[in-house]
Structure P
Amino acid sequence: MPTLVEIVPYDPNWPRHFSDAEAVLRKLLRSTVMVIDHVGSTAIPHMPAKPIIDIDITLSSLCAVPSASLCLVDAGYEARGNRYDDNVWAFLLKSSVPKLRVYLCPPQNRTHEQRLIFRDYLREHGDVAQAYSDLKERLAERFPYDGDRYTSEKREFVQEIVSRVQGQPR
């Protein structure tokens, strides 16, 4: 059964939910963890979002993914696969409120790096964050039970920002 694409107002507790989840995930995955990042719209202050905390975990190597995956599944996460063939494995913890979506990433993963670029840009550019928020609201209304289409329709906006940032001298 399709799930409703629900956008809710920003919750000031989302950063705390991330911090709590980060502590649990560090204990669970131990030495395989290099960095844990809060990504997605819940990581952007004042941004309406789906009530799901998105978390990227950069592991020590690609070889660490299978054992980390088993740890997550044993902890109750549902494996969602490597959906975009980018060496990023997705997991969902439905029993948590809000839900947690965890992505296991090898070092120097392009998808992970682009998520950080986009997150940081929106944190620094309120006008662009507002445009993205407006787009998400329109798409949620247009595709209320098609999460894949909702996500794919945002891709051009996201890619334009990432390309803009990567084209700038550092």
Structure Q
Amino acid sequence: MNEAGAKSPNVIAAIGLGGNIGNPRRTMARALGLLDARDDIHIRRVSRLYRTPPWGNTDQEWFHNACALVETSLDPHELLKVCLDIERQLDRVRTERWGPRTIDLDVLLHGDFLSDHADLTVPHPRMTERAFVMVPLSDIAPQAVINLQSVADWASEVDSEGIESLSRSGDWWLEEEAR
């Protein structure tokens, strides 16, 4: 709610999902289900599911990654809080930067919001350098613009060697939720 008590207008936000501990596909599907079950967030589109090599700390299991477009009335900080709460519900423990994890939910984009604060940077820092973000994001938002360039163009410029699609469509999470 804004100061006048009116409902905030909905915006489209992009969320990155990843994980490499346990059953990442199931955990990511549960995270999407928890997001979509809220009154203030609605899943609009989900990318295909990808298997991706680890980034940063490369001495660990490969990841599963995807991106989702959500419609939300939450401001970027509130959306981040929801994502962090869902990570905790799904047993995310933060022990090392770029280390193994059950689930990672990142606010990549939030409408035309821009922020460069320590607690929230949007667009997400270095996302344009990371194929595990740009490849799935290009599935669902190829025309979105980040730093004056389309997501599709960024995706074509990153090194996507080793990345493989694990699903034919973005419905993988609904199928997994039904199991």
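Read the figures in this text as sums done on the coordinates, not as results from a lab. These figures come from a predicted structure and were not determined experimentally. Cβ atoms are built from the backbone, for glycine too; each structure is taken alone.
Given 5, 21, 19, 17, 16, 14, 8, 1 as the derived value for P(r) over Cα pairs in 5 Å bins from 0, in percent, for residues 39-78 alone, which of the supplied structures P, Q does it correspond to?
P
Using the calculated result 26.1 for mean count of other Cβ atoms within 10 Å over residues 63-70, pick out the matching structure from P, Q.
Considering all the candidates, the number was obtained from Q.
Given a value of 23 for relative contact order in percent (Cα under 8 Å, 6 or more apart), calculated from one of P, Q, which structure does it belong to?
It traces back to P.
For which of the structures P, Q does the calculation of helix-only ellipticity at 222 nm (-39500 (n - 2.57) for each DSSP H run of 4 or more, over all residues; to 500) return -8500?
Q
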